[in-house]
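Some structures are shown below for you to check.
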Structure P
Amino acid sequence: MPASFSRSTRDNVIEVMLTNCLKELERRLGYHFKNSALLQQAITHKSYLNEARERSQKDNERLEFLGDAVLDLLISQGLLLHYPDTPEGELSKMKARIVSETALAKVARRLEIGHYLLLGRGEEITQGRAKPSLLANALEAILAAIYLDGGLEPVSRVIQKVFQDDIEELLKTEAYTDYKTELQELCQRDYEILPTYTVLSESGPDHQKTFEVQISIKGSVYGRGLGRSKKEAEQQAAREALEKLKKTG
């Protein structure tokens, strides 16, 4: 068999194998790409291109950059809608856990993304397919690829599908405490009275106000809180009141 024919045959086999891998990954994601080149780029690590002949191919670093922003936006939006009374600080902690490298790598392992990565020999030798950083980065790149291919709606659906179990688990292990509700229940049980919230001050421009709220129980001040909204300030005041009541109780 002529060398040129052998090389051509080998390249065709590689192309077919890659196409099949991309189709498998699409099934796992629940999304079919109109432009499969985006998905191929998303699974291409820079180490692979260092050894590849095809210099027109791109690695996934730029897609990872975009995917980080897309994931941040949609997770933030979801938390905001599902936890309307949660202070900004608590929402930030929840989001940080959901989009951490550890959490993203866990999702990537469940999708078996490591199996589909295009890596250089060095990364293969050092078990690159199992590295949390490579898995998390590839997942973000894939989300960016879906966004570029189909927009926010399909990537939002994919995020809901692949992150749902992990989000529920993470929020159970570090559940947000609704201090207002906890304080209300305590006051009703122990004092048969509800706490009173008073706005002491509002400062700053309309788009960036700061509220100071005071909480009283049976006429005595038990806490004060600051926040970007009345609800956030009330939550902080309720937390302070709970801490005071637990110390004196």
Structure Q
Amino acid sequence: MLTRRLFCGCLPLAAAATFASTPSHAQSAECAVYTRERQSSVTPDQALELLMEGNKRFVAGETVNCDLIAQVRATAGGQAPFAAVVGCMDSRVPPELVFDQRIGDIFSVRIAGNFVNTDMIGSLEFAAKVAGVRAIVVLGHSSCGAIRGAIDKVELGNLTATLANIRPAVDAATATGERTSGNAQFVQAVADANARMAAEMLTSRSPILSEMVQSGALRIVWAMHDVSTGHVVFQG
């Protein structure tokens, strides 16, 4: 019996066609786009659970196959994502794939080093207060080149200013051994500190997001993605 184990190209065309013609009830629900009504029925805790369950499917190779063009048409008139993810621009960590989400499900804000600044905080205020997301996740990852660059104080054009945003995490991190990019433990400690501090900054620098968290309308957490396994561990 066919299951939802469907990566691009992993099933023969005939099997894929059979699968597509007989979608399960669960698959149909997971492929439904988020409307305002559906979004409003999701609590902040449930929003995080949806991301956790999606990552489990991703790691297990059981991602849900949906008609993305149908989702394009269904979301053409508006959007109502249930979560926002602040992630690194690293090509190995695309939030929609890592959390097995589809068109219209999440806002994805990406920059080298997954830090936040005024522009990104403003974008997330829009996502939460105006567009109605229920959860914000700051997603760091292992073996991050931006983290190593910040540790090494790399200077290269505009990248110099970009990496300066990560320096507070370098100063705050603690680990055994040398405080260099050659110390994998220290690199990970900085990545953890950077994601945690970014999540904390969202409420310390935004009265809008802080009030939403205090009222229970929003949850903000940080998480760490392991690029060697695809597994995401949630914190906070």
Structure R
Amino acid sequence: MSDLLLQRLDTIAARVAATGQALAVIGLGSVGLDTARLDAWSDLDFFVIAAPGHKARFLNDLDWLAQAHPLAWHFQNTGDGHKALMADGVFCEFAVFEPAELEAIPFAPGRVVWRRDDADPALARPRRALPRRTNDETWIVGEALACLLVGLARWHRGKKLSALRFVQGHAVDRLVELDALRSHALEGDPFNADRRLEDRQPALAAELPALLPGYEHTPDAARAVLQALSVRHATLDAAVLARIHAML
């Protein structure tokens, strides 16, 4: 399947090239510079770099993509791109940019799958710095505690979905950041810290069943978050702790 995905991207690039209206196709993620991560469950993530004035051609008519393999479903999810399911189960996420737009687009360095002879090879390298995880523990822990306060208040008002998102979502996100600092974990996906967390932060991953117990168990989740923060020697304000315990 890994070979199929790389071959499929090569075929897509060939169809893009055949239009005569593009400069390059850039593979990203596991079909970019991280092909060692490629497996049967990977997506095809890529950029089409359109020639100036031709961006709309690739967004408004996906004939070039369907010629690589028939499409079962697709929709335009942003102003710049689509998500598409091919008939054999290959899932694609792509965006289309003209060269001048790349100045403002943060992305991880990619792999040139195809480029026109006169196209700059540097198109695959970002001009804008990627977001970095914060090292400000005061902010991380403060946000985690604030999310517990807000989430438990929502719980008591019967707003269980919102409570879940604050406690089992936002507060756990901050715990992931604190744990990454404590465990000296490798930098993860700059756009989604959840990805590959089990590989980078296995100790925290083992705690996730308690941290994410589900819709009816947000107070239990809040207790687990407090315990996880304490185990990681977070500085927990006594007044905030007292209020949280009272709400529990």
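To test your reading of the models, identify which of P, Q, R gives 14.3 for mean projected area of the Cα convex hull in nm² when calculated. Source structure: Q. A value of 22, 15, 13 was computed for semi-axes √(5λ) of the Cα gyration tensor in Å, for residues 40-127 alone; which of P, Q, R is the source structure? Structure of origin is R.
No lab work stands behind these numbers, since they all come straight from the coordinates. Because the structure is predicted, anything quoted here is derived from the model rather than measured.
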